[in-house]
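J.: Below are structures written as structure tokens.
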Structure P
Amino acid sequence: MSAQPLRIVFALYPGVTHLDFTGPHQFLSRLPGAQVTVACLEGGQMEADGLTFAGLTAYRDIEGCDLLCIPGGFGTAEAMLDPVFIGHIQRLAKDAKYVTSVCTGSLILAAAGLLKGRRAACHWAWRDQLALFGAIPDPARVVRDGRYFTGGGVTAGIDFALTLAAEIAGDDFAQGLQLALEYAPTPPFNAGRPETAPPHVLAVIKAFNERAMPMRQAAAEQAAAQV
């Protein structure tokens, strides 16, 4: 008997970080019955961090999905304030069995009014902004709260995808997927979290992020006021 279709939608927008969705895409597209759609507002093509993705589906042409995934990126601030985009996220999330995000994608879910009172992960630099929407910032790499699964920053999307794979298809399938894709990370540095990065490295990255903080904070506050 063939697997039941599992309609997966990755919702893109200008300024998205491509690894936020290509990492999970690589894993989730191998789930039994997976039917993956990568979408953007008008369909066609979209540039993301120097790569152009083509053949994208317009949101208006998607009736619904079983799993909705919102990646993050530096375009999150603008996306949170786009009422048409947020409207599609609300519509697609309404009947989805799994509503998910990676990195700052959780801020978009929050801006859509979906995370109030719920725990959620986010990139460490912007995690506190979740509280503006009544969500509960959680520092874990992957967080589940009911049907909502959220991953931390960028590379956490792979851990997030394996967590979802286990939920949907079982631990053995997820472990087989991990083995098939040889996901056995042994990074050369223990600098992937602010708690473990050398102080001088952390200072440089914080200074870089602080350039964008006023704009992103203002956008989050404006979006939160509209929820």
Structure Q
Amino acid sequence: MQDRDFFISVAMATYNGERFIKEQITSILKNLKENDEIIISDDGSIDNTLTIIKSFCDSRIKIIEGPKKGVKQNFANAIANCSGKYIFLSDQDDIWLENKVSKVLEVLEERQCTGIVHDCIVVNEDTTQNLMDSFFEHRKSKSGIIRNIYKNRYLGCCMAFSKDMAKSILPIPETIEMHDQWIGLLCEKYGSVYFMKEKLIKYRRHYGNVSAMHHYPLLKMIQNRVSLIREFWKRIKKN
């Protein structure tokens, strides 16, 4: 994949991410070629996030104003502004490992799948301790629409998908709980999602994480699934 003739987009959603954003962007840029792009939708950060991003002085980084409607719509905004053949999702606080992009692209091109989810190492705040050696093993991650409606195994920061899927993914409904689950299900509906066992990022867990790794109360879980199924059915009927 060293001589690819297409470029890729990284869709990143940021909000007050000054603590980790420099390390994350540095790790991403090491994976990119000169024509690739990072689309950063910033949702109104009031810390030094934007100053740090601008300090890179890299033309591949494009900052756009977020909709200020939460993380789902911030990611939707970033995705809508991506132009590459494939879109890689990125949080603001993880670390991409070397050759993540080339390894994912090799599988996407070889298998002609609509989406990829790769495994990751879950680390603590300062990355000095592995909390999980494999997110896949912890979550029992596999493809399958019913399986992933019942229990979400899609992890946004480990996902990449074809730009062609954006028209089916967008807009992301306000009433669903997670953008990554929504994206993964639609990629499976209109193609296939491959769960790649290579661990290609350090997934950082800290007190500021938006996503939780614990269960909601039962009633909330049921409400979330009902909303997801309703919106999923409406979208596939529309398409």
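J.: Out of P, Q, which structure matches 2.1 when distance in nm of label points 7 Å out along Cα→Cβ at positions 130 and 162 is calculated? Intermediate values should be presented prior to the final figure.
T.: Details: P: 2.1; Q: 3.5.
Of the options listed, only P reproduces it.
J.: If helix-only ellipticity at 222 nm (-39500 (n - 2.57) for each DSSP H run of 4 or more, over all residues; to 500) is calculated from each of P, Q, which structure is the one that comes out at -12000? Walk me through the numbers on the way to the answer.
T.: On the way: P: -12000; Q: -10000.
Derived from P, not from the others.
J.: Follow-up question, since we're still on this one. Among the shown structures P, Q, from which was the value 2.6 of distance in nm of label points 7 Å out along Cα→Cβ at positions 106 and 154 calculated? Numbers along the way, then the final one.
T.: On the way: P: 1.8; Q: 2.6.
Of the options listed, only Q reproduces it.
J.: Out of P, Q, choose the structure whose coordinates give FRET efficiency 1/(1 + (r/R0)^6) of positions 178 and 202 (r between Cβ atoms, R0 = 35 Å, to 0.05) equal to 0.95 when calculated.
T.: On the way: P: 0.75; Q: 0.95.
Here the read-out was taken from Q.
J.: Still on this structure, I have one more. Determine which structure produced the value 0.65 for FRET efficiency 1/(1 + (r/R0)^6) of positions 50 and 218 (r between Cβ atoms, R0 = 30 Å, to 0.05), calculated from the coordinates; the candidates are P, Q.
T.: On the way: P: 0.65; Q: 0.15.
Answer for the origin of the read-out: P.
J.: For relative contact order in percent (Cα under 8 Å, 6 or more apart), which of P, Q scores largest?
T.: Numbers: P: 18; Q: 22.
Comparing P, Q, the top value of relative contact order in percent (Cα under 8 Å, 6 or more apart) belongs to Q.
J.: Quick one: Rg and Dmax of the Cα atoms in Å, for residues 90-137 alone came out at 10.0, 31 when computed from one of P, Q, so which one is it? Walk me through the numbers before you get to the answer.
T.: On the way: P: 10.0, 31; Q: 12.8, 37.
Derived from P, not from the others.
Read-outs: derived from the displayed coordinates by stated rules, not from any lab. These numbers come from a predicted model, not from an experiment. Cβ atoms are built from the backbone, for glycine too; each structure is taken alone.
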